[in-house]
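These notes open a run of structures that come right after.
Please treat every number below as a calculation from the coordinates, not as lab data. For clarity, every value in this text was computed on a predicted model and none was experimentally measured. Cβ atoms are built from the backbone, for glycine too; each structure is taken alone.
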Structure P
Amino acid sequence: MRIRSASERDVAALATLMAASPLLRRYRVSARLARESLREALRERDVLLVALATDEVVGLAWVITTRALDQAAYLRLLLVAEGQQSRGAGAALLARAEGRARRSGCRHLVLLVTKTNRRARAFYARHGYRHVGDLDGFVFPRIDEALYVKGVAARATARRRPA
């Protein structure tokens with residue numbers, strides 16, 4: 001599997017991936033809406049990472065590096081194609097997204113996950129994310145979200161000088 005930055009040539013395949021997601025259908029994401037959102041992300045220079053298995057798009061990570069909230073980046077979407085999950089694509093995308101956030105000067109990565117999505121919540125917990133609260137109906141009415149955060153800043157290794 002390869003992970004690389006997405007470009008305009010990936011938009012159609014990524015939009016198809018998004019529109020095929022049962023989770024994103026709950027948020028009324030269509031292929032057309034996905035294409036528009038992805039093109040806007042590219043214009044705004046958001047971090048869009050694509051996972052490829054034998055040149056087929058199998059995953060997407062979308063990070064907005066705003067450095068708001070004490071220099072936090074926002075993981076807007078981490079998506080792996082149905083049938084491709086539990087094969088390492090999500091973990092690889094997440095690690096790369098964390099690295100890109102860190103290199104952008106961010107100290108934290110925050111994300112929202114649908115409260116009922118136990119599999120995703122367990123995934124983020126395994127990768128060091130801490131559940132810090134719930135936001136009922138925040139993104140979409142009648143869909144409740146859980147807020148997670150992880151520190152991604154490089155640890156300072158400088159030695160302390162004696163006082």
Structure Q
Amino acid sequence: MPTHLPLPDLETARPALAAEYAAARERGGSVMAILRAMGPRVEVLRAFLDLADAALYGPAALGRRERELLAVATSEANGADYSTAIHTRLLERRGGAHEGDRDGALTAFAIRLTLRPREAGEAVAALREHLTDDEVHDAIAVVGLLNLANRTALATGITEADDLS
């Protein structure tokens with residue numbers, strides 16, 4: 001049975017980490033478990049948040065709905081239930097997945113890059129048939145970010161019950 005790694009909470013967080021938790025509550029009303037899973041090192045959490053803002057949530061050539069589609073496909077490929085649930089809800093808020101070639105290409109790319117990273121060149125070539133080079137760069141960043149988040153979630157054993165309200 002998987003073990004659950006202890007996670008810093010409001011009582012055990014050092015001042016800098018507690019400040020990040022407070023900022024998370026201001027942004028979204030809670031401290032998501034993935035933030036707690038980044039551990040007691042506030043610099044790791046801060047770097048993760050900056051990367052998430054740049055790759056997933058900030059301005060980009062690839063739209064937010066498509067970035068959430070990549071997040072869901074990557075999380076499903078990794079068997080990361082925590083991330084799959086969160087990003088599925090975010091994707092649904094943005095209109096959900098579409099049946100078109102572009103969404104199919106994005107999903108196939110996320111799965112291939114996640115499960116067979118040695119095929120990255122071929123995966124990129126296939127994606128370039130549907131996206132601009134700038135959009136492909138965005139897709140690579142999102143899949144990379146989600147693989148980091150998924151592995152962190154899986155290794156720490158977090159669930160949505162670990163979110164702090």
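Things worth noting here:
- Source structure (of P, Q) for mean count of other Cβ atoms within 10 Å over residues 30-37, computed value 21.2: Q
- Parent structure of the calculated result -20000, given that helix-only ellipticity at 222 nm (-39500 (n - 2.57) for each DSSP H run of 4 or more, over all residues; to 500) is the read-out and P, Q the choices: Q
- Comparison of P, Q - label where relative contact order in percent (Cα under 8 Å, 6 or more apart) is highest: Q
- For P(r) over Cα pairs in 10 Å bins from 0, in percent computed as 10, 38, 38, 9, 3, 1, 0, the structure of P, Q it came from: P
- Structure responsible for 13.3, 39, with Rg and Dmax of the Cα atoms in Å, for residues 38-133 alone calculated and labels P, Q on offer: P
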